[in-house]
Structure I
Amino acid sequence: MILLFFALFLLLIFLARYNFFRVPHRGILVLLYHRISDEKTGSSLDKFSISLKSFERQVYTLKKRGFLNADPDNIEEISKKRLYLKNRYVMFTFDDGYKDNLQAAKILKKYGYSGLFFISTAYLGGKLNGVEMLTEEDLINLRGSGMFLGSHSHEHVKLSELPPSQMKAQIEKSFKLLSKYQKVEDFAYPFGNYSEEVIELVKSLGFKRAYIIGQKIYRPHIHSAFKIPRSIMRRDLNKIDFYLIITRGRARF
């Protein structure tokens, strides 16, 4: 009897840790990465840094499971025709614009995927949290290898806390700079922070989509195109975490 109670106790701990109770949904899996590196910064950024080896293993797993590529060129068609109800799609997104993202782009191309890189343009060619950032030449190379660019504002600040004029300036600066390299249609709210005023401004500036941190599978028939949920990827994800993310969008409470 004691063993039975102990087993039930362990089961409860396991269920509390993971989200197996969540029902898998058909939709577009949108993953959010930051750095692709083993290098430590001593900041909170480290928990969102994935090693190149782990990243390739995740990409390989998705390819093996039959996930098709979703990107700014085809997501509208996938959404309107509800192709995600019969096929599985994944979109790889990267926030901030770290230099090590170039290695991630090579891995994605190797497996036939593309990536959407959200750039905070104030840091191009500089550093953020002591980490080297992409340069404008790197943006050209990303585009040349079939990757996509999106705006992450200019200085990576919480837009909802700014006066309207500064809010607009932050988005417009980034939009104009990135528009030199491609037509920019995607925006990621810095820190996942937004308000209805921010959303309306993003729409008015010509963006077609905007992304949040939602820890859900994106279901276009339910979610707004200006609140596309993404599953944030962490350094300490294990195989169970990853399985739950790609089937349910979220691994933990």
Structure II
Amino acid sequence: MNDHRKHPFRHSNQDRETATHVPDTPQTRAPAYRLAFDDEDFLCRPELRPVRLQLELLKPEMFLEERGIDSTIVLFGGARIPEPAHKDKARTPTLAALSTYYDQAREFSRLMTLKSLESDSRENVIVTGGGPGVMEAGNRGAVDAGGVSIGLNIVLPHEQAPNEYVTPELCFNFHYFAIRKMHFLMRAKAIAVFPGGFGTLDEMFESLTLIQTGRMESVPFLLFGREFWKKIINWEALAEAGTISEKDLQLFRFVDTAQQAVDIIENW
């Protein structure tokens, strides 16, 4: 066993293995006898939610720390936006038209990953939700550049799996949306938001709120698709109503191409 512990106590994995070979008796078959950390039923009890929250915070953090990843470029965007080659299968004509942002997400990711490679993939590592659509495009662009990327997937009621372009060692799965969103932003050096639905809007507004309220440092915040975002959200009306301030409109920039986004990040 490759053991880097600094204490002399018996390893938990040893006891877990030993416990599978104990005599079969009514006592050893009882749920109460199971090792607490190896008892899935126990860990899923409502009272253990604080422990599960802590585990979901710790596991990706430890893996990313061990990999030496210091900063990320966050890509938010819709899972339903198709690759242009498959836009004829889109549910609506609008979705088909938005397929151009698949290519822009892929190219933006490729360009940023080239910069990431200059730091031996420690800085500017692409992170997406690990799913299809824009997320797939982001991870795919990293592969195009010969680099790595992170996928923060989540268990959903319908069967789904991470896209094939996420670096396997950097592919994580979550139960809690809140912890997942924390990991999106904990290393964020820039945030790029592509057209999307409820999930994308949720991620975008939470990120903007954290920056607006000073709970997070200001970073380059790019909204891909001026026409889309101007149509979906009346930003000026919020400022005119006084529910946000005029200066809050400077927290983000509209872009339409990958190169525009890269230029803004470099000159932010």
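In this comparison of I, II, the computed figure -10500 for helix-only ellipticity at 222 nm (-39500 (n - 2.57) for each DSSP H run of 4 or more, over all residues; to 500) is attributed to I. Can you spot which of I, II the value 43 was calculated from, given it is percent of Cα pairs over 17 Å apart, for residues 122-201 alone? Only structure II yields this read-out. Where does the value 21.9, 74 come from, among I, II, when Rg and Dmax of the Cα atoms in Å is the thing being computed? Label of the source structure: II.
Each of structures I, II was scored by distance in nm of label points 7 Å out along Cα→Cβ at positions 82 and 162; the highest score is held by I.
The value 23 for relative contact order in percent (Cα under 8 Å, 6 or more apart) was derived from one model only; which of I, II is it? Present the calculation step by step, with values, prior to reporting the outcome.
Working: I: 23; II: 17.
Clearly, the read-out refers to I.
Tell me which structure, out of I, II, gives 7.8 once distance in nm of label points 7 Å out along Cα→Cβ at positions 26 and 226 is calculated.
Numbers: I: 2.9; II: 7.8.
Structure II accounts for this read-out.
No lab work stands behind these numbers, since they all come straight from the coordinates. Quick caveat: nothing in here was measured; it's all calculated off a predicted structure. Cβ atoms are built from the backbone, for glycine too; each structure is taken alone.
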